[in-house]
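Every number here is computed from the coordinates shown, using simple stated rules; none is lab data. Quick caveat, the model's predicted, so the values are computed rather than measured. Cβ atoms are built from the backbone, for glycine too; each structure is taken alone.
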Structure 1
């Protein structure tokens with residue numbers, strides 16, 4: 001659903017092997033969402049089983065691109081950290 005305040009919308013869905021991995025990822029990302037970075041965009045998380053859905057709402061494409069890049073980079077770091085921990 002597109003709001004007039006944030007007319008640009010994008011949704012990304014990530015599939016994990018277990019719901020626990022979704023919880024770990026969410027717990028790492030939640031502090032970032034709780035601290036508002038910009039008034040030009042909003043981010044929301046939804047989880048269901050082994051799926052993590054991230055909704056991005058933005059006032060313009062520049063903000064949308066920036067938010068998507070930031071969150072996908074953080075998720076990549078979380079994944080790499082989990083891999084390092086599994087190797088040890």
Structure 2
């Protein structure tokens with residue numbers, strides 16, 4: 001996959017709380033927003049002085065950014081393709 005061509009947001013937390021995982025911003029059934037796992041990578045970094053906490057969704061990332069707790073930076077060279085074939089509980 002070419003650098004910078006991802007379409008689905010994927011958030012990679014660089015210095016998160018224990019147990020933090022990467023966050024897929026969309027998935028199958030996401031109201032026309034899912035492009036088959038063509039992931040557009042964003043790095044999320046907690047600012048100095050902020051105690052990291054677990055983020056669980058794209059909206060949680062946006063809220064943390066709005067609160068000034070994290071910086072969110074596009075990482076086009078990290079874009080990748082990996083389709084989601086089944087969501088938990090499906």
**Report entry** Label whose coordinates, when helix-only ellipticity at 222 nm (-39500 (n - 2.57) for each DSSP H run of 4 or more, over all residues; to 500) is calculated, return -17000 (choices 1, 2)
**Finding:** 1
Requested in this report: Compute distance in nm of label points 7 Å out along Cα→Cβ at positions 8 and 40 for each of 1, 2 and report the one that scores greatest.
Outcome: 2
Report summary line: Structures 1, 2 compared on distance in nm of label points 7 Å out along Cα→Cβ at positions 32 and 48: the greatest is 2
Report summary line: Highest-scoring structure on distance in nm of label points 7 Å out along Cα→Cβ at positions 56 and 80 (candidates 1, 2) is 2
Report summary line: Output 47, 22, 19 (Cα extents along the principal axes in Å, calculated) maps, among 1, 2, to structure 1
